[in-house]
Structures are given as C-alpha cells and as structure tokens.
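Bear in mind these aren't lab numbers, they're just calculated from the coordinates by the rules spelled out. Here the structure is a predicted model, which means the values were calculated and not measured. Cβ atoms are built from the backbone, for glycine too; each structure is taken alone.
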Structure 1
Amino acid sequence: MGEAKGLDELAERITGDISAPHHIANVLREAIYRGILGEGKPLHQAQLAARLGVSPIPLREALRLLETEDLVEFRGYRGAFVTELSLEEARELYEMVAALETNLMRIAFPGITRRTIEEAGQVLDRMETADDCIRWRDLNFLFHTLLYEPADRPLTLDMVARLRQKTDRTIRTHLDSMRKESERQHREILEAVAARDLEKSITALAYHLAYTSSDLQSWMRSEQAARKKT
C-alpha cells in the first residue's frame, strides 16, 4: 500500500501531460529518488500503468528514458528493474564530477558577476530552510550551476547533470549525515568566489565534492555491513 499511495501522490503533485513519456519518467524518477521504488526491485509494467492511469506504450518509453540515466535496467524476459548503485560506481562518479566541476569553475570564474553571487546566496538561504530532501537536492544543483554557467560549456554542464542524477538517487538516505557540514562548505565556496580568490574557490569546491563523496561511500559501507548481519 505504501508504494501505491506514494505513486498516487507523486502523480497528482507533478504537473504535466500525464500520458507523455517524459512526464511519466519524471514521476518514476522521483519515486526512485524517494525510495518508493527501491533499488533492485522489479518494475511490473502492467501494475505501474494501471496505478498511474497510463497505457503500456508511453510507460515503456518512460522506462527506456530512465534506462539512459542508469536508473532502470531491462533484464530480458524478466522485465525492468530499478538499478543499484555500487560503492565503486559512486566513487568513480564523484571523481568525474569533481574533475568536471573544478574545471568549469576555473573557466567560469572571470564571468561570475556580483549578481550571480547574490543569486547564489539567495539559493543557499532557501536550501538551508528546505524541509524536503528532493527540494534540497534541486537547490543544491541550482547553486552549483549558477557558478558554472558563465563558462558557457553546455555540453559539460549537461554531462555534470547526468552524473549528478546517478549519485543524487541516494540523497534521501545520507542527507542527514552530511547536510550541516555541506551547507557550511557551500558558504565557504561562495565567500571565496565573492572575494575573487580563484584558487581558494577551486580548493573549497574540490574539498566539498571530496567530502560529499566520502560521506556517501561511508554510508554505503555501513548499509552493506548492516545487510550482511541480517
């Protein structure tokens, strides 16, 4: 009942053309982020279609969209499943994110304006009072993106967004352990940018991403250990 109720609520809350594959994908993606559709769990397409009130064809197209994001995988005749993020994948994803984002910061830095800094600060204000993990995640992504947009590297920004989608699926589970420190680090990054100190900004950003990666890996190890005990 919990899964069904969760999907019902998401479908009602997320606006858009309910029959469009992209809209269905948005609902299912958030359901995965929120743990309503758990990692490794099968996605029974007939049941999902009935629950969401859509036909099987756009639902399957939506699942294919999520497959391109590595959130869903098809296992032959067994059908579709929610993918699981491994410890090794999490580490490698953050290595790529760190390399791309620090490079974006370096390129973007000369074009970051006072207005950009003010907007980023306002985003942090909203982040620090957000009471929903997905809302916090969206504001976190917006904060970083505001600082990188002056680089004018749309392909790199798109790649960063795709990589973050894969790691952000865990946000609901390890946000509590890293939120306070992460928010403090965001302020340090912004202060360095506002002071027009490029190297300090890069160092603060690299430390922040390394910290987030380490926290996620630590949480995943503890979860793996807990599962072995049961």
Structure 2
Amino acid sequence: MPITNYTDGDKDTFRAQMLDGVRRNKAANPNYTIIDIGGRHNPWADELVDVYVDVFPFETDKKLYVGDVNSEDIWRQLEADGPFDFAIVSHVFEDIRDPITGLNWLPRVAKAGFLGLPVKHREFVHWRSNYWFGQSHHNWIFGVKNDDNGEPILITVPKWHCVSYFNPNIPDLPPIDDEDADLGPRTLEWFDPTKAGHDLELGVIWEGTLPFWTPSYMMMVADQIETLRTVFSDGV
C-alpha cells in the first residue's frame, strides 16, 4: 500500500511516532539518508536530517541544495544524486505554485517519506483574519480518502476563490446572472470547525509510490464549488 499511514490529528504526536521509526532505521543502517525539502523555515527534524533543500540558502552543517521546487531542475539534480531513503516535506506544498511537480518527482528521488500538510478544515475558517479563509498564502487544500480500489490516495485541490462561497458570514444574495443561479447550498456537510486548529495536521507517510488526484484546472465556478462540496466528503 503506497500510503502506509495517515492522520488528521495532533501534529506533534504523529511526527514523534514517525521520527521514532526513522531513528530506528537510521540506527540499523548508517547509510540511511534523510532529506528535508523546504525545511529552512522550521527544521524540526534537524537531529536526523542529512540533506536540506530550500529556495533560499541558509547556514547549516548539513548538505544543502538550493533550488525552486516548482521547477523540475532541482528535482533532476536530486534524482541524479539519490535515491534518498526518506524525504520530509513539511508545510511546503500548500504554499507553492505547483505542488504537482513535486508529488510526481518525490518517489523518484526518495524511497519513502512524510508529508505534513494543513488539515482541510483549516482552509474554511477565519483563522487569523476576518478577511479571508485559512491562511492567505495557502494555494492548495489536501486530504486523504480511499480510491475505487479501497486504497488511500492524496487529494490535491487548488484553493480556488470560490471557497468564499461557503463563508457563513456573507449573507445570501440574489444571483446576478445565470452563472450564479444554481450553485446549491452554501454549506459543507463534512466541515468540522473543531478540526481546524493550528495544532492539527494532515500527516501522510508513503513508501514506494505516492498516489494522488487533482481536478482539472479548467473547471468553471459551479464545478469548483461542487468539487469542494463533495471530493472531501469522506476520508480525512
């Protein structure tokens, strides 16, 4: 099973369990190599990391690759020097323009890894501001659900402007034209504000391959709203 473990629970607990496993693997194999992609902003696994990747240079006693993970150039370099045994990517893919490139390349540069991502519920609450949902710099929403074969798959959805459609603080207004006339209820049945805390995290551990799904970029607003309403309706 390519996604071997996942949770939308307490981030510190799940990270500690993950690091315990990595620590055992590293103790058993002195050549076991851990790469942290985007770890400059919060190097919480530094005790175990051998290699860092970041768009900005920074001081570290570990090997450092400097490159933009939106571009395939850095991934080609990592593939040529790999494969690494374990990759940590913590709160990176929700921020960048193109996480799809990284999701495609990760299994080519590492044998296994950990993804730390904001829980989907966080992007539908006024977390730090009354002006926008979630964190203003987040561009993507993530979840995990079972595919048609019953295997877990990562769901990767752009954080479209239409998330504001589900804002309960905006009054219901009459539709302006036909495009707005039949968008359905302004509620998300799966949304749970108690799961939107900053101390919660979608943690995903994968091995071998990293299956994911993302919708078409060409969706009209009505289809975007329907996707947000339904695609995360189960799973985490």
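Brief remarks follow.
- Ranked by mean count of other Cβ atoms within 10 Å over residues 20-27, structures 1, 2 are led by 1, which has the greatest value.
- Of the structures 1, 2, the one that 2.6 was derived from, the read-out being distance in nm of label points 7 Å out along Cα→Cβ at positions 92 and 108: 1
- Among 1, 2, structure where helix-only ellipticity at 222 nm (-39500 (n - 2.57) for each DSSP H run of 4 or more, over all residues; to 500) as derived comes to -6500: 2
- Taking mean count of other Cβ atoms within 10 Å over residues 60-67 as the criterion, the top structure among 1, 2 is 1, with the largest value.
- Among candidates 1, 2, the computation of mean count of other Cβ atoms within 10 Å over residues 28-35 that gave 20.1 used structure 1.
- When relative contact order in percent (Cα under 8 Å, 6 or more apart) is calculated for each of structures 1, 2, structure 2 comes out greatest.
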